[in-house]
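No value in this document is a laboratory result; all are computed from the given coordinates. Note that the coordinates shown come from a computational prediction; the quantities given were computed from them, not determined experimentally. Cβ atoms are built from the backbone, for glycine too; each structure is taken alone.
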Structure P
Amino acid sequence: MTACSAVRPYRGVYPVAPTIFTEDGAPDLDGQRRALDFMIDAGSTGICILANFSEQFVLSDAERDEQMHLALEHVAGRVPVIVTTSHFSTDVCVARCKAAEAAGAAMVMVMPPYHGATFRVGEKQVFAFFQALSDAISIPIMIQDAPVAGTPLPPALLARMAAEIENVSYFKIETAGAASKLRELIALGGDAIEGPWDGEEAITLMADLDAGATGAMTGGGFPDGIRQIIDPYFAGDREAAVAAYARWLPLINYENRQTSFATAKILMKEGGIIASDAVRKPITPAHPDTRAGLLELARTLDPLVLRWGR
């Protein structure tokens, strides 16, 4: 099997597409299309939309629908598109999943139900939630296990859902100790774990690959750099993968710790792909010095993002 795949089992580099805004905060639909084209040209095996790194939490429901249809229509099957459909309500999440499947999504990504810092549900309700989603659609469901939800998802629960819920088969693990959790999940779930994936901007990618990860969901700014790590790894050249990881890790770390979901937009603006790297209020833009630090690091690596639009 090649390092990356557009057919199941999905594997490779599936970065999150940023949502592009004008300076006054309106969706920039032409810029959005250019961002998607760049991400495909930069080697994305697939693309995830409407995730937290897409600033999904500042979009209205109508804007979510607009973004989903724009992406699926513009990508037009060139790569698989994963649509994030997370919502606390089972019924709302079911409706979002059904709409994504009808529009052509390859997969949906969903966080367990949570709201704010304290509203959580227990394992029984988490299981029922994902069972309802699976019953409503026929495409794969990726469970996003991320610290922002604060919902404990033990490997045994994830493995049981993979075994007993038909369409639950992909897992984006980005909690502390991700590699250990991936290793345990794969051991418990066996063949039911179709896609054990890395997340959190690839900050722990090498450890996660060694633990058995077959996919990486990263930021959208430099998928070509992530491919330099993943491709040799799956070709059996771990030494080359380690060397590439060492080269790209400072930039990965800067994204993870400094510029967060603004990273891809800052890089895309600098490369002439989009006109504005604006984020929506109440989020504030990166400090000019922080922005400069990101670009300084990126230029040492010559990613396609800084050349694609020039």
Structure Q
Amino acid sequence: MRAWVLLSAVLWYFAGVGWQRSSIITKEGFVYGKVGRPVKLYVELHHNSPVLLCTDFKRAQKETVDPTYLWIGPNEKPLTGTSRINITKTGKLLVKDFLEPLSGLYTCTLSYKIVKAETQEEKTVKQRYDFMLFAYREPDYAYQIAVRFTTKSCVGKYNDLLFKVLKKILNNLISDLSCHIIEPSYKCHFVKIPKHGLTHELFIAFQVNPFAPRWKGTCNESVDCEDTTNHNILQARNRIEEFFRRQAYIFKHDFKKTLPAMHFVDHSFHIMRMDSCRPGFGKNEGLHSNCASCCVVCSPGTFSPDVDVTCQTCVSTRIYGAKTCP
């Protein structure tokens, strides 16, 4: 079996993180209300919300006499200070450790007085500010990869043998990352190459998945496990990409006279990222254009029971983050 060569890859590192998806958050982490329309915000699961201000920017620049603040939560009941809800005397609201059920409409009513200096006549003014908060989490990444290998014939045991050995090598390459190869397949085709005649090639496809058996052991009890799994799958992707890059280099520089009958086809490496959302979350670019790449909590009237990327309609659901349709 010296017809082809497979070498291990070099580890490459790449990582990415995300936070609250909004351009309306000030550098201090504050969000002002807007008169007449709600402010839509996305808060990463298990993170703190930005600080919501019970005022608009214009009003905040003016003197406010005898201000009072009344916050109403998604359950349509007045909010009070708890371990998770922090409300200051000046009407600032912070929601800690944000969870799916905390999604929804937050309303604050600012009451203040206008006093005529000459007569001391008072007039009470009320202004309402609405904030729509949605829990989100980063999608889980997987990668669909396609490569091609030349072969002598579409008949014979060596095609199966190469395919099995390749799967084993790739799985060993990423096993320490709790990633694995799933849905591997191959087909043999006749390919007419200009100026080179007819050749046989194996069209191989597989998916690099971050959920190998016992993958939860890599999370170290972290509540944001997708940060870990996505970090690992990016490393796995880079290792596999480097592996095939090395194959192309080897056959271009080390076999100057005669190529093996079975070898990697240069420039045949193709990769596509596939996103999935955890149950109770989905993507909706139309509804959540400011967080189009996020997995946003399913709104009441929808649910997501599996790792799809969409929330399905279910008129009987009344909660955020439904995983079933009762």
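For which of P, Q does helix-only ellipticity at 222 nm (-39500 (n - 2.57) for each DSSP H run of 4 or more, over all residues; to 500), calculated from the coordinates, equal -13500?
P
Identify the structure, out of P, Q, from whose coordinates percent of Cα pairs over 34 Å apart was calculated to give 16.
Traced to structure P.
I have 16.4, 47 for Rg and Dmax of the Cα atoms in Å, for residues 79-262 alone, calculated from one of the structures P, Q. Which structure is it?
Traced to structure P.
Of the structures labelled P, Q, which one yields 14.0 when mean count of other Cβ atoms within 10 Å over residues 119-126 is computed from its coordinates?
Of the options listed, only P reproduces it.
Which of P, Q yields 0.05 for FRET efficiency 1/(1 + (r/R0)^6) of positions 239 and 279 (r between Cβ atoms, R0 = 25 Å, to 0.05), as computed?
Corresponding structure: P.
When distance in nm of label points 7 Å out along Cα→Cβ at positions 55 and 215 is calculated for each of the structures P, Q, which structure yields the highest value?
Largest one: structure Q.
For the read-out distance in nm of label points 7 Å out along Cα→Cβ at positions 151 and 287, a value of 4.6 was computed from one structure; give its label from P, Q.
Working through the options, I get structure Q.
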